[in-house]
Structure P
Amino acid sequence: MATSKAEIEKVMYILTILGGLIGILEAVIGLTRGSPLDLDYELISNIVAIIIAVLAIMSAIKPDNPIPFNWIIILVFSILLIIFGSIIGGVLMLVGALLGLFSEADFI
C-alpha cells in the first residue's frame, strides 16, 4: 500500500499544529512555575518556545504566507523547540519533518 505525498503532507500539517499547541502548553506551564520578576534562562526560554511554536503553527495554517511550510523549516522549528524546553511538542514536529524528508526522498 503506497502512500501519496498529499497524505504525508496532511500528516505533517497535523503533527506540526499538534506539536505547536503542545509546545505552547508546555511553555505556559513553565511560565507559571517561575517568578515574574526573576529574569533567568527558564523564563526567557519559555517565551522563545512560545514564539517558535506560534511561528510553526502559522506556517502550517497558512502555508507559504508568513513562513514557507516544508520539512526543512519544520525540522529547524522542532530542534529549536526541543532546545528551548518543549520536548513533547518538538518531538512531534520532528517526526513530521522526518516524514516530509522521507517522502521527498521517495523512501516512503
Structure Q
Amino acid sequence: MKSIKLNPHLIGKVLLAALLLSALAGVAGSQIAPKVPLSVVLFYSVLIGLGVVAAVVLATVVFATFNQFILRHGGTDPQWFWYRSEPPGLVQLREQAKALADAQRARR
C-alpha cells in the first residue's frame, strides 16, 4: 500500500484560505450583531471556519476508508455498492476476459 505524503505547504495554504474566508464572512456578518465587538465576531467566525475545514477533512477520510473497505471486500465499485446487481454489461465483460485468459493459458 502506498504511503500518503502530506505536503505542509498545501496544508498551510488550505488553513490560511479557510482563515481568510471565515474572517471575510465574519466582517460581512458583523453587521448582523452591531453591538458585538468586531474582534469577538472575527474570533468566532475563524473558529467556526477552522471547524468546518476539520469536519470536511474528517468526512473525506471516513468516506475514503469506507470506499477502500468496499473494494477490498469484493466490491466492484463503491458507487455501485447501493445497487443489487453489477453495472450493466460488466458480467459479460468478465466472461469475455475469463474466456480470453483461458484461451491464452491453453496456448501455452
Structure R
Amino acid sequence: MSNTKAEGGVSLTTGLQTVVVNAEADAKVRTYEIRFSNIDGAASVDLTQCLLIDKSASSASRPILPVNATVKARDALMTRITLDPGDSVQASASAAGDLYALATKIFEEAA
C-alpha cells in the first residue's frame, strides 16, 4: 500500500501562507513533494520565499529554496522536504493567484 497522499494545495499570495503542516500530535516524520505550478499561463512569476518553520528550534524559519526563484509560464518548480512532527512549510509569490502550491506526502515513519 502506497504512502502517497495529496495533502491539499493553496493559491499563493504576496504574503507568507502555510503550504503544509506535519501535525505534531501524529508523532511521524514525513517527506513531502511540493510542486509550485505557474497557473498564470502568460507570464513568469517569482516564488519570493519558501521557508521551513522548524518547531524543534523555537519555530525558526529556514529557506528551503532560493529567494525569488522564477517559475516560467506554464511551468513548475518542485522540491522534496522531510518534516519532523510540528514542522511546516510556508511560501509566498510575487503576484497573488499566479502560483499554486500542492504538497504530496510520499513517505512517513514513526518519529
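Computed from the coordinates by the stated procedures, all read-outs in this text should not be read as laboratory data. Since the structure is predicted, the reported quantities are computational estimates derived from the model, not experimental observations.
Structural remarks
- Winner on Cα Rg over 2.2 N^0.38 Å once structures P, Q, R are ranked, highest first: Q
- Looking at relative contact order in percent (Cα under 8 Å, 6 or more apart) over structures P, Q, R, structure R comes out largest.
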